[in-house]
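Just so you know, all these numbers are worked out from the coordinates, no wet-lab data involved. For clarity, every value in this text was computed on a predicted model and none was experimentally measured. Cβ atoms are built from the backbone, for glycine too; each structure is taken alone.
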Structure P
Amino acid sequence: MLKSQQQIIVDLQQKLAEQQHILVSQQREILEQQRKMYEQMDLIKVQYGMLFDTVKQMSFQSLQEDIQNYFESHLQGLQNQVRNHLQKSYSVHKVEVDAKVINVGESLLDCGLCENDEFCNFQKTPSQCEKCTLCPAGFFQMAECSANSDRICQDRDECTESPSICGERIKCLNTPGGFRCLGIAEKDAALGLCGEEYFFNKEMQECQACLKCEEGMVAMPCSTVSDTVCSATSENKLSESWAANIILPSAKSGISQVYSGLNLKIKGKLPCEILSVEDNSLVFRQHGLLWTDLNFAVKHNCRNFLQLSLKLNGSEEGYELSGVRIEQPEGKYFQSTSLSSAAEVEPSQTLSVFLRSPNQFCNQSKDLHIYDLNTPLSLFWLSHDTGAVAINAQMSTAVHYQTNYRPTFKIISVSDPYMLSLSHDGRAIKFTETGVVKFVFHQALYSMGHTCVREGFSLISYINRNGTNRELMNVFKSGVNYRDTSISASGATKVGAGDLISFEILSPAQCNVRYFGDSSGISMFSLIWIPSVVSTAISATVSVTGLPTGAVRNKLLDFTQVSSSEKQIQLVSSGQLAQKYFIFTEKGIASIAFNLKLIHSCSVLKMTLNQLTMDHMQPTAIAQQIGGQMPEGSIWTSVSLRASFEVHNGTLVSVSLDCVRGRINQITHEHGTSVSILWISS
């Protein structure tokens, strides 16, 4: 008897599961029918609007009335069908057969535990929790959001609820979220015909319900011709900065396999809301735009070159976000480089620092040493609420050149193609609106010839305004003979609508150069455009007077501002700190790019970015870069420093030089030396 009862129970459970499956299938069919009905209504609404505008322009009164009656009848029929289906759906939802109650094997709607404002979406495979839909303005709630179904919203029929809403002699046409009074002129509707809690939408030529904001979040109330504007919550940040150290695994650990590549360890200084560090990578928690700067110095004897890259979301080798090559030196001395990139990031995406060599010889080398810089990795993150736009492009060619080279770009990604685009010849980036930009240009090359070593390369960026090119910045790179290397430039500047930014690389005569252009990230251009209302930028160069020479020990550089003064960033002009410090007058994020061209005999040249605040009487180092001995046979050399950090009202920053065992002979104050500072509101 017990076995027979158990069999009966099993049969009943099976029947219940089958009935549940049938109910779920019916729900899916009803939701699909609802979606099709709404699509048909939207399509007919668009068709009606187009015909109505045409009829209105032709002034055929009789034809207009016929078309109005035709579409009104069809719209009314569709609305009645939708209401019937919604009522059916509502009755189905009333049958509360919860899959979690009937424990038969695995639940058909198993999403785990969803939040109070979420439902289990069984239409996706696998099922997953999603936020409940909020009824938009002009709609009312017909069915509450439950554990396994979304909230159902129904359009409010203003014409039925208030038959005289447009007057006794004027016909009222219901529309999704609003209504239209047929034959009413725009100026008459704008006077307040729509009534309370509605505004006249000029583009749609109809009255629409005003948006409802959360309590205390109304930035601009609804008027007769404009919708409500809700303010963002105070917790939402426009920008945020973060910094970290980079650590190379020790050779003794046996895991420093630079061939075929390894992720360098990232050690953050402070916790951050937008990201976390997991398995030597940054894991992002929020959507937004990202700018990353990395200062890197290494002494190596690896054959060919070392390649330093930024990898987004675990991209495979050959598809890095950005990268630079550090050539094999003639002697044993430290070499430095700076790597930067822009990217659009999403939650759960990762960013890592990748170091590799093209051959196995580097793994056996004992001459691989990374210099312990002060905070080499820094970044800033921008919310999409800032209105910022990011673009990434690669060089589209790989050929041999002799003298000057103007790269042609191929866009890889752009978050808003209307705001940023290529020029007609693909050699420049064009801006649609006025704003502030932060950019970086990396070009990998292979050079042959002793004149390459002696004279080096110059990377010039231009800004074209009203058809006239103006030099924006000039960056110098020591040349090499029969070597792979990279040249890089980064800066910030204000741009106007219609301006273009382009680049040119100048190489010496009798210097054969091959410029690489591919998708591996070694020849890339990245840029972030930011609206002027939340950002600004200034540029400067070292002052011709007071240039440090000789045995320099922690000497502060004097600057001369090149661009016009800004409210948020100023070069101190009087007192003991005059010409040496830049002062910030508003809280925000600062991003600095500094390039120095000089002649020296120092074993190590240290360049430090210092910060002075009201809380500390002595300046503190927030970023650092070094330069090793000058390459044999070269006339000039260069060092670059890039960093992003948080600033407050009264924060001061300066740059100091320290020459270890040697002297500084000459610093150029014109071409090759420059500083640009970007400020972003937080």
Structure Q
Amino acid sequence: MYLLILVLPFIGALITGFGGRWLGYYGASIFATMCVSISMILSLLSFYEIGLSGTTCYISLSPWISSGTLNVSWSFLFDSLTVVMLVVVTAVSSLVHFYSISYMQDDPHFPRFMSYLEVFTFFMLVLVTGDNLIQMFVGWEGVGLASYLLINFWFSRLAANQSAIKALVVNRIGDFGLSLGIFLIFYIFQSVDYLTIFSLTPLLSSNYLQFAGFEVHSLTLIGIFLFIGAVGKSAQLGLHTWLPDAMEGPTPVSALIHAATMVAAGVFLIIRFSPLIEFSSVVLTTLIIVGSLTAFFAAMTGVFQNDLKRVIAYSTCSQLGYMIFACGLSCYNTSIFHLANHAFFKALLFLSAGSVIHAISDEQDMRRMGALVKFLPTTYSLMLIGSLALAGFPFLTGFYSKDFIIELSQVSINPNLNNTSGAFACWLGSLSVFFTAFYSFRLIYLTFLNNTNLNKSILYNVHESSNFMLLPLITLSIGSIFIGYLTKDLFIGPGTDFWKSSIFILPNHSYFIEAEWLEAKIKWLPFTLSISGILLASLVNLTSFKFYLHMRFPKFWMFLISKKWYWDVIYNKTFTYPILKFGYFVSFKSLDRGFIELSGPYGLSKLIPMWSIISVRLQSGQLTHYIFFMSTGLCLLFSIMLNPTHDFNLILHMLSFYLVLIFFI
């Protein structure tokens, strides 16, 4: 049963990809969706057997790599953390497959698209089920490859080509950091198996590496390298620039990347290595600072985006910041709880956005929309549920996880804990709540409630999506309402033993008990900020208040926030342009076209001007001349290979044979 969860998407990808020409549209849609749906059902069964029944399953298939002390096997670990990720990945992927049946029905390459989706799902399942770093890295690189194929699915579009290459190159930076972490782990622990590493970590908590005369704490260095890998995959500040550009792919791709697969990989990596990260305060502080900065930056940037999908993309970046700084607070179970909740309402938002885009002839600029509530009432209701869940409205899924992260950061402000970075995260996380609510309802107003700016010919053809597209949205909306409430006590309830040994938290790093005793007015702070953001969005869109905002801070907003804080410009001027200039002027013109060609074809022809004439004369076209040259070459070759002092007789025989051959020629 456990291996079928991985095998079914793999078989579906192979048959749909290579046999799509014979399966056709209906065959590819049915077969691909059935494979992932059965995998989802098996994941739910594994969740019951592993998570609810309190067991752990370890499966070893066969040896893979054996070289000295490096022994790697194809083996799988199914614990509480794994089965939660399995349910999230397969559930969202199944709904995306079902949604794509209608959304992509007019695409001539539909079987290839479904195959890519299954490849994405398969590699994510490999990533979360592997019990060693090498197998995890296979899945890690696989989801990067699948994201490139899906973002570049419409390969005839230049923007899709550029975005796919950007995603691949930016993620290579994080992958390089992760690979260094894997090498260092093997150097210190002499193993890449999770169980071996985690059991030996307490014994090596005081281990230091000597490098260039400096002593470096080994666990801290490993944690930093692992975090660099997570920064690339989970789009944290600095390597986040690929995530908004990934919107160039089809909308189902965006939903799968942002909800369950690509961006969840980095957070999963940090949570999986909680037994190692807990022993390094430097890594924990880094997680808090970078995560909170990412949440704040992405929330402010999302306010000034006008592309419907890019607004939701920046909200993903912001929510990932919450998950990362929750890990920095040693609240790994809260982080995975928010990851699971976020998958449902983020997939709902993206697929609802796809329903809107599909209905209005692929228009994505919110400024050209408006008044769609009259034409798309079902889509409006579902997107409103997703926006409220994202904003943390009480008793929806986002409220139970995101608000609890804010409460935990408020606990860390306690002077007795002496956690300065926790206070930093609390302030930035609270401000991010306000901006998240603002841009969520700005999206609702511009898309559905304000006066329409659509072209009349497009407006006459606006229609509600088909049932194939609405059914996954309704299913995700139910999850966005109830999943947080149903799983809160199981995942983060006081005294729950659901996670067992899959997550490790040092006793002095736990803030859960203190969070239960916070004052009521402090617990109401996130709700107050959310309501304030909603009211401000209403004030800006229903009145002329926005003109006063532009008059008050025009240069500040335009310079910093509306241009995405100029991250792309800084990267281009600092790294991209110098590297391109070096490649053209130094590598290409000076080396390839200069040194190599002068010393190669051009240089030799000038040093030996008669070379072409001599070679022409040697090519006489007579068979006897060619036999002579071949025989001479063979004799010279054997005379070089053989030692004359020991094999003199053999050389004499060869020379005599050569003379006889020449005589007959």
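With distance in nm of label points 7 Å out along Cα→Cβ at positions 120 and 168 derived from the coordinates and found to be 1.7, which of P, Q does the value describe? Source structure: Q.
helix-only ellipticity at 222 nm (-39500 (n - 2.57) for each DSSP H run of 4 or more, over all residues; to 500) computed as -22000: which structure among P, Q?
On the way: P: -5500; Q: -22000.
Here the read-out was taken from Q.
Suppose mean count of other Cβ atoms within 10 Å over residues 8-15 works out to 10.8; of P, Q, which structure was it derived from?
Working: P: 10.8; Q: 21.2.
Of the structures listed, the value fits P.
Can you say which of P, Q returns 0.60 when FRET efficiency 1/(1 + (r/R0)^6) of positions 296 and 408 (r between Cβ atoms, R0 = 30 Å, to 0.05) is computed? It was calculated from structure P.
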